[in-house]
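Given below, in the form of structure tokens, are the structures.
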Structure P
Amino acid sequence: MHIPDSYDEFSQFWTNHQQEAILAYTSQKDSFIVGLLPEYSIAMPAIQLFYILEKRFGQAALYQALNTSFTVQSPIANHTDTTWIKTVNMVGINVRTISSFFNVVKYALTLPSSQSSIHLLPIWECGVVASLYGMASWNINPEFFDEDLARTFPHLDTVEKQLKVVTNLLHLMGKTVGMDVIPHTDRYSEIALANPQYFEWLQRKDFEIINHEADLHKKVQEHILAFINQHGPATETRYPQEVEVFFNNAYFPEEQRLKVLFGEKDNLWDRNKKRNQLISYLYSEGFEPVPATMAPPYRGLEVDKRDEAKTIDEDGRVWRDYCITNPEEMSRVFGPLARFKLYESLDNNQHWEIDFSKPRKEVWEYSAQKYLGFAQHYNFDFMRGDMSHVQLRKEGTPANPDQYYDIHKYIKKIICEIKPTFSYFAESFLAPPNTMAYGVEEEHLEGSDADSTLGDLQSMVLGSEKFITAFARYHSLLERCTFAPNFTIITADKDDPRFDEFYLQGNEIRIFMALFLSDMPSYMSLGFEQRDLHNTPAPNEYYTKLYVFQLTEGPKATHTKYQWGKNGEFFKALTILRKISEEITSLIENQRTQWLIPPDLEGKNKVIIWTQAENPLYLFVVNLDTQNKGTEISFESISGVKQLELIYSNNQQANLSYNTGNIKINSLEKGEYSIYRYLFKNI
């Protein structure tokens, strides 16, 4: 099948040849619909999608997947542990950019079998600025409901039912599916207001924190119960009058408490109205959950007195940002968020110090059981641990971390007791010691039982010394650590105007390496396929990062739907590489990389060449230098090779000579990449 050359040609191709492309998919010839632009897949009517899926998988399998009482077996059902994620190629999806959970299935039609895993960014109701990472409750976000799906199948009349069916369909399509696990909520979430004892609180008056004692939550509980007695319960529900009983989940379950505080689950408008009234009541007394922080020293807060640190909300309430008292380079305070209080404090929190010997076990169990419920009901295969880089112990990772060392470790353990293959993908950046976390980040990841980690290659210009040095380091970590660093292409938080410089060159090489480094996992966010080159910042609607929020004013505001790029030339290159990956991935997957020219730890040599260690079948050549040619490259081949056959190169003049075990390349064009097949001598 001819692959078009430009965006307009891809558009015309789908108009004229979609039946041919769909047939290649439904007949099992292709693992994805070749030539289908992601933005066109999202626009596909539900009835057409179900026709395609029925033709490929059969009516019985499809209708089982559409049954909310049925659970489709995961593609990793035959695995016995969590290690499968260490070589998987993952795609991250901010559902808000494509409007609904159901559209994730349509988008998956564009992903080859070699990109076999999907990470859904947070799926819960949102709080302030509608940030996906500021979850307001444990309820699934109703904005991700799909009207077209509900019209086509009326039994799918809630967002929860639709999400269950979506994970079923993605599993049917051979994709593993993961959720975010978040150690914080929106500061005034239903979760925090219904369980003040699970969070840390402060009391502020103007520019001064007047109280941050360890058990301040008890005063907050008293005020919340007083509010209910004064204003009445949100529903006609009887409730205990004793604080110790009302906030005790063993005697008065959270589900009943939420109804008393906020009303029925399916009435979002009334719940938010009631929550806002309660927030105003607590605000009048100065009570606020302590905001989440990042990076050493983590602890010790003061009010930010600058004028620009003041916010007046639509109800006239004046809020103040906070800052770390003695900040270091990466210190941050996330005003809209509040972390779960996982440990007791020392000296009544007089100096903001934590007693790590006293985990608050009820909080750990509460959080773990919530995520276990989601993992079981929706049959999620892994979790992406948000802010996995947080490590607050000044002495670093203990020699033998116990189960209460890290909240993600604990949640993974609880879920793995039921789902032994449930993996942990950590959001950490492999930063230098004592930068993003106290101590050595690699030790923290091993201590918290992470299976893979994001890394930071997405924050570097491909081909720079910094990039090559980091990549060389990551591959050395693969050999000696219990977790696998990702070859990360782009993430939702880096698809932002501030980071355009990272993606002005080398994007084809990024996808090439992600697909063909068989011993290294990779991560790519939706939108990369068509992403334009932004030599100057584009309108906000062209960046997926800015759809993590819902802002209508300010520098991060968006006003229309997410706009896909028009980079047809890049989409063609990516499509070609995906087609090749279909043919060879099954032959090389999970094999260790044998470096014939390894990445240079000093970042000077920019040519890398590799094959497979156990069963070498293909040779991969890359010039990471996107500005200069590589010249006079020679290296030893593996034994038994008669010749090398060129499979693909982005340089039509690719020229490699082979002679008695030595391989020589006279020159490589800037940014050149090639694939060769070994032809072996007859034995």
Structure Q
Amino acid sequence: MPGGYKGECGDDVDPMPFLVPSEKERLDAMNMPYDIKRSCWVKDEKEAFVSAEIQSEDGDKVTVKTSKGAATVVVKREDVHQMNPPKFYQASDMANLTYLNEASVMENLRSRYVSMRIYTYSGLFCVTINPYKWLPIYGAKVAQLYKGKKRNEVPPHLFSVSDNAYHDMLLEHENQSMLITGESGAGKTENTKKVIQYFANVGASGNKVSDSKGSLEDQIIQANPVLEAFGNAKTIRNNNSSRFGKFIRIHFGPTAKLAGADIETYLLEKSRVISQQSAERGYHIFYQLLSGRKPELIEALLLSPDPKQYVWVCQGVTVVDNMDDGEELLLTDEAFDVLGFTHDEKMSVYKLTGGIMHFGNMKFKQKAREEQADVDSTEVADKVAHLMAINSGELQKGLTRPRVKVGNEFVTKGQNQDQCVYSIGALAKAIYDRMFKWMVTRINKTLDTKMQRQYFIGVLDIAGFEIFDFNSFEQLCINFTNEKLQQFFNHHMFVLEQEEYKKEGIDWVFIDFGLDLQACIELLEKPMGIFSILEEQCVFPKATDATFKAALYDNHLGKSANFLKPKGGKKGTEAHFELVHYAGTVGYNITGWLEKNKDPLNETVVGLFQKSSMPLLALLFKEEEAVAGTKKQKKGSSFQTVSNFYREQLNKLMSTLRSTAPHFVRCIVPNEFKQSGVTDNHLILHQLACNGVLEGIRICRKGFPTECSTQSSNRGTTSLTPM
């Protein structure tokens, strides 16, 4: 992330002030006024919580004097949160706090963050807040500090979580996983990169891989520039946002040295190829190619260096702060070489990317009084055809007069202007999506060393639960993924831990907290659930958004507590239904879901792609099952919808995760304006709810004898206070 965790140097800067409070800070904190019976936190509209002192109590009313003003205020007892003693100032593990409540968690994270101590434990979680600046805590010297150390021996850090995963793999002889989740802009990808670099270094063999230009550890790290160039974009909240999920397995051999790697990707946001919001930008590779840093590419791709010349890449902004597209192009190009891509493979990828930009400039004119459009100018079509190695005349004819099968015969079908424009957009998204998947497959081929593999550590970097003003099909898929991941966490943290307590003979009533999320998951994935109805509607020839909505309401409104009719009067885009997720209620707009899910393509043009003299383009559309995960319709067999393919992928991921010992990293966005050291407390609390940290605290407070409550009782303190 530009402006985020940059650079690997900094070994000459003392990292300790960024990891632990100094002795002076601790002494100053100990001298702060504190009364165990009167010091507290109360809710505040602006700051979320402010410190206060109890003046008097009367039933469920408490009179307090807050730190914000001299006057006293009366609040409800349930809105008063006990304050932890000063000895817990900037606690490295919030599970150790005497009083485990929202206010204490928020204050602990806030005070650590303003001191740029961005890593904090919360029981099984490692919580990290984006610093929006470079910190000297990632160099080789710091990595050495954490090697072979237990978690409680060193300050909280991503390297500690990584090193513990590595040693658990060696000691327990079990595959491990690291789940790095959070909202866009929280720093997931940067933390993922640091984890991979750590494993690459700790397991480095230094061996060159055959037919390649770098060592295996170099190649694992060099996969990033390629994936970021083609899969990352500027969003409103993040200048370098991954618009896809990825699960990277780092494989180790019998001697714990690197033995290969492979990458799985999830749900690339294809729509961004052809459209962006006003403050956003398309995938970085488009602007890298247009930077002019490699003039030979501008010439070979028939491009002009001005992004505003290309309709599909200039709908939002075309430059990003602190990002040099020319410099990034050189890094991308070098990464292709290190990863062993041939010159032809690399040029094919560039040509298809350039061809997509030209594709967006194709214009069509409507014939008067006819449902038929023609290509307005052949010049653009000629450029597209040249770059994609197909015949220009056939391309134009295929777009405006495709041949479709009716019964046993093929007939020519006229297309109007809108249909032609939709068709080029769908084709461009399909080319880009399949090319991206092919690149991942090609990278995996390089990272497959044929060395003996014994265990792996998987690193999951995937979009966190989010609620936007406008939530569509893609957002439902992302939120469903997080519902599954949260259930996985609850099951791991609370079911498996309780089984340990039973083994130890502790008297405990078994509670499956994973069931808390079961109702929402079943509403989405069971037969006649939301995905099932969507897939069924995609088969009906006359189905529309309206019939889809009616089917949802008929099957679920009033029958499932998690399915709601939206309340009227809300500003913004209309929501057609609401879902009660673990992290909040989300309104979804279903406009265009059937088309998105069917993802139809102009079969005539697909036929041209299959005959392209560019081997890569022919391959992308040749084996649809293998390359794109979509099946061609054969003799009435059902095609595979986007949601069906996505759910298959997700189930495979969950099976993989269940076969590993997991480690959890929760990434947090501190504020909406990317300012270092500044916290928007309400925004942080919302994310703590969304990513399960408060869920963990809520369950802990139900009385389960976790480490936090047993430690509290050992100290003779009162039980956990209400939030």
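Here are a few things to note about the model shown:
- Per relative contact order in percent (Cα under 8 Å, 6 or more apart), the highest-valued of structures P, Q: Q
- When mean projected area of the Cα convex hull in nm², for residues 226-321 alone is computed for each of P, Q, the largest belongs to: P
- Entry that produces -12500 once helix-only ellipticity at 222 nm (-39500 (n - 2.57) for each DSSP H run of 4 or more, over all residues; to 500) is calculated, selected from P, Q: Q
- Answer label among P, Q for the case where mean count of other Cβ atoms within 10 Å over residues 386-393, calculated from the coordinates, equals 22.0: P
Values in this text are rule-based calculations from the coordinates and carry no lab data. Because the structure is a prediction, the values reported are computed rather than measured. Cβ atoms are built from the backbone, for glycine too; each structure is taken alone.
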